[in-house]
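I've put the structures underneath this note.
No lab work stands behind these numbers, since they all come straight from the coordinates. Since we're looking at a predicted model, the values are computed, not measured. Cβ atoms are built from the backbone, for glycine too; each structure is taken alone.
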Structure I
């Protein structure tokens, strides 16, 4: 990439991703929700046009799991900022605080609704079942991301010491590839659902470094043309892997190649589009960022609400809304609205819980500082 002496955020794709991180996570959250709950709205198309639209609708819904890869990319990127703000114990505390309490609440609700035995509750809530039984036992993303949080500081110590960060990232990805091939007959197949998403997390760490240390990098028009081509390639490969059972050599390869290319290109393009809108229509751009950013703020809770609530009550909700004559599209909106409301309530409950818990410590810190 060519470089210029400029601090203009709009010219640096890495800084734009960092700026619109909440929006990108909001898009990912909505897309994952669509992947899990979307009801087809175009039924029995009568013309070639509506058949094509039906296929597009189905395609967009089925590739919604790419939102997970966007999350992991953003997580890796965000951790490179967080690790510099606090000492290691505080870093761990803040990461676990944000993730584990809503997860534990969701596990309690699921245990009650689904009448789990105590052993299953402990196994799911502790993450033991994630490693010992199947990652899909319960809310696989939370044990996965906590695991990445735990190992991130160790990796980052090495990452910071290596002069060439791109080489460090590339070598780490090569080690991951070798392990992937060596463990193909050893590791449980379901575990690849986590293992194969480590690369995009590592790429996010590299992006975070670039955003903080290479602010002089300028993205030219040809960079965005290349990103558009990579994005188009990812869409084509997603079609092959999703609909044509395409594969080359890796186990669960569809989670690596197409999803990785998608996650490495889509955020740049969306961030640049938002930047263009905000520069030409400032008020409109800020409104869009704020609205979609709201779902980015409650992205974890949206995922948990689906797992602990909608898994049990999705069919009754759909039948209830549909019984009053609502179209499939209205049903989808109703389900999303209910999920968003419950996710927001869960987010607020956890936020204020921690404020109350930490209040005495903050008062003590303030008192010590005034003495």
Structure II
């Protein structure tokens, strides 16, 4: 949602033109056309007459999914695709998970196929499509970084960048299926972009519909820290470089959810940042036992091994990583050349906050 233009310089995290062109050559124009005709702009007017913009995805002939933080001040909503404009007659709101389902009249647009987040794998290709910037639809390729278990499903973290106006856009897979709804970002946290799982739309459909009017409540990323999911609490400490506190909290997380690979992974990362490399390696090895082949865990495991002088083992893991994610393997090579310090992702401006767009 476009709210504060001053955030643009901080939150602008778009993939490079070269990357987009390479993806376009690989997948072809028909692929992008298919994505584009499922994505609309969401236009909101509040009680003071001020306009806001966000993105949305067509998920039924007369339904558009978007983020509730896009529409929460609305007294009027419409969705637009080029010159086609459709009024919104009602909405179903899951404010906690930041998903609002808008009811429109029938639209001659492609209905996106939903994909359950449980089948989404770290390292697979992802594609963002939405109205970052608020004017023209924008496309950004990337990869799924990881998935974070949440509310019986999983929030998807991706490198497919989006910016102001991109909230409510679509995160699609290589077959054009909707994996998630792009919702918030944490640019300082390794350039991470987060999407709520598309399968959650089915749950929102069961909620009562209300007229278009302002919505009360807070989304998961707006809650007081103690009420937020573990992964967001640890991520926020990381963006603030509070690594000792992050390590302690991640340790509590592993005790609360001992079968959660995400918990052990984040524990290992935090422990490594405070030079507890042996403990970090043990946590990362536990993580990889729970999520074999996970590219981000392989990346951090190789870094940790290199820091304690086990370069041959680090090289073996680097080769395994290269089979799953060549871009991440390239970052690992640069980190190993730099004494085990990973470079910032190319699409990360280093904004030390969790925020929405």
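Using the calculated result 12.4 for mean count of other Cβ atoms within 10 Å over residues 178-185, pick out the matching structure from I, II. Could the numbers behind the result be given before it?
Details: I: 12.4; II: 29.0.
Only structure I yields this read-out.
Output the label of whichever structure in I, II has the greatest value of FRET efficiency 1/(1 + (r/R0)^6) of positions 98 and 218 (r between Cβ atoms, R0 = 30 Å, to 0.05). Can you show the working numbers first?
Numbers: I: 0.35; II: 1.00.
If we compare FRET efficiency 1/(1 + (r/R0)^6) of positions 98 and 218 (r between Cβ atoms, R0 = 30 Å, to 0.05) over I, II, the biggest value is for II.
Work out which structure the value 35, 17, 12 belongs to, where semi-axes √(5λ) of the Cα gyration tensor in Å, for residues 202-321 alone was derived from one of I, II.
That value comes from structure II.
For mean count of other Cβ atoms within 10 Å over residues 122-129, which structure out of I, II has the highest calculated value?
II
From I, II, which structure was P(r) over Cα pairs in 10 Å bins from 0, in percent = 6, 26, 34, 22, 10, 2, 0 calculated on?
Numbers: I: 5, 20, 32, 28, 13, 3, 0, 0; II: 6, 26, 34, 22, 10, 2, 0.
This value belongs to structure II.
When relative contact order in percent (Cα under 8 Å, 6 or more apart) is computed for each of I, II, which one produces 32?
So the calculation was done on I.
Out of I, II, which one gives -10000 for helix-only ellipticity at 222 nm (-39500 (n - 2.57) for each DSSP H run of 4 or more, over all residues; to 500) as computed from the coordinates?
Details: I: -25500; II: -10000.
For helix-only ellipticity at 222 nm (-39500 (n - 2.57) for each DSSP H run of 4 or more, over all residues; to 500), the value -10000 is produced by structure II.
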